[in-house]
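Participant: So, here's a batch of structures to check.
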Structure P
Amino acid sequence: MDYDKTDLASKYDAARGLSPEAMKLWLNLVSGNVLKESIKDIVDLGCGTGRFTAPLAEHFGASVTGVEPSDKMRAQAEAKKLPQNVRFVSGSGESIPVGDNSTDLVFISMAMHHFKDIPATARECHRILRSHGFVCIRNSTIETGIPYAPFIPAVEKVIKDELVTRDELQTPFLSGGFDLVKHEVVGNELAKSWMEYVDKLTAHADSFLERIDREDLRDGLARLRAHARTQNPNEPVMTKTDFFVFKKKD
């Protein structure tokens, strides 16, 4: 999806923001699977509005470059109060605008399905990483799915067309000079309740839902809201997300 042809960027943080608990979970997962003390330079690839960019800088005490092709998404990121060790540049997975052997960690969050050429992205990650550098990826896959999908049948084709399988994600890295350090399916909270989840979706900041017919979306959200009314208001909505850690070979 071309975010610059939509108004998703202005809604993204409110609708897709992570709770402090979820952010802590992911940052600890990343630092717990890399050599934290060796991480001085990070690329947040496909950073969007910079949800993780400044938190990564604070967590690692590192310089972080957020790479994002969408001008609108990048503008939202740059409008935030940022530490001096954070910057944003225009670029993509297939063309990362940083030098060879200049980075210790590439972090990718929910962006793999936006990259047009995953093998090219793997090659670019290999190029910019220093010896023994890491790539950490958090992304939904076909296998993990999305909680709203059963209520909105029209989105199933979009998900099938856009999401990658685990094999499609990891094979280009394994054949492109990386070892797989870890793969884990992580349970994490999407919303404090089903009703909150519906409210987030009605903000129209989900790129998959924005591709389907408006009537199909309206009907699907109505089904989801009816389901939400039957659920415990104190029960959070959980999802499963794939987490991969790759390490550059010698």
Structure Q
Amino acid sequence: MRLKIKGEVTAERLVEAFAAAVKKLQVSVPDAKFYGANVYLTAYDADGQAFDLVDGSGNSLVMNFSAPPGTIVKPALSAEAEQRREEARQQQRERDEAAQALHQQQLAERQQKLQVELALRQKAEKAFEGLNRVTDSVLASEPKALVEALNQVIESNWASLQPTEPHGPKKGQPKPMPVFSTYEGKLMLSTVTWKQPKQVSNPIGAVRKTLIGPLWTYSAWVTSTKGFLDVLQRLHGSLPEGILGDHLPGGAVEGEHLA
């Protein structure tokens, strides 16, 4: 309980405030009494400037008033109160232990999740590097055949799936068909919405978190990436171990016909 006294604090006003507090306490808990108090007094000089009284060490002055001889500082806890306090402490300990156990469990789960994500990302990175090597190899040996085959896959899927713009002012209009080409031995991809062709490391996609993410996610392009894998496999002769898996767009797996 706190007392707030506005205006000048006098002995009479302190007594009045304490009497009001005692009355409030007796109404709330009839057999209760006040033991101990901290009274903070704010002093002002004649010019209205607040100041603090200090002791010889320069610290805020504290005046202590001991309990009168033969009186108690505060009443001892009854057996029932001691039991209630111990029960409350035990309940708090149990809550703390449960919270700590939950925290440790969450840490372990987070660490496990990070380890799984790291392993999946390493798997995706290995597949990405393998796709890049295969693409470079085919570009060096059969660049024309590679570009023609990739574009045939796109043309076939655009003809069968007929992708359209899903949003914006061009909603419902046919999506522009991307076209592969080569420039100085590098694989390039262009579309009418780009100002100039962009170099791509491979026709499938790039590492995005734990997956090989395709350049576009609409179905005609994702379906085309499966055909691109078939083209790479056919022109290269085989795909290195670690490329196929559920980290690829559409989740192509070993032994599946990709076209």
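Participant: One of P, Q was used to compute relative contact order in percent (Cα under 8 Å, 6 or more apart), and the result was 21. Which label is that? Mind showing how you got there, number by number?
Facilitator: Working: P: 21; Q: 15.
Answer by label: P.
Participant: Taking 0.00 as the value of FRET efficiency 1/(1 + (r/R0)^6) of positions 97 and 145 (r between Cβ atoms, R0 = 30 Å, to 0.05) derived from one of the structures shown (P, Q), identify that structure.
Facilitator: Q
Participant: Next question. Given 2.2 as the derived value for distance in nm of label points 7 Å out along Cα→Cβ at positions 177 and 225, which of the supplied structures P, Q does it correspond to?
Facilitator: Numbers: P: 5.2; Q: 2.2.
The read-out comes from structure Q.
Participant: Separate question: Please state which of the structures P, Q yields 5.3 when distance in nm of label points 7 Å out along Cα→Cβ at positions 17 and 113 is computed from it.
Facilitator: The value was obtained from structure Q.
Participant: Tell me which of P, Q gives -16500 when you compute helix-only ellipticity at 222 nm (-39500 (n - 2.57) for each DSSP H run of 4 or more, over all residues; to 500).
Facilitator: It traces back to Q.
Participant: Match the computed value 2.19 of Cα Rg over 2.2 N^0.38 Å to one of the structures P, Q, and report its label.
Facilitator: Q
FYI, it's all coordinate maths here, none of it is from the lab. These figures come from a predicted structure and were not determined experimentally. Cβ atoms are built from the backbone, for glycine too; each structure is taken alone.
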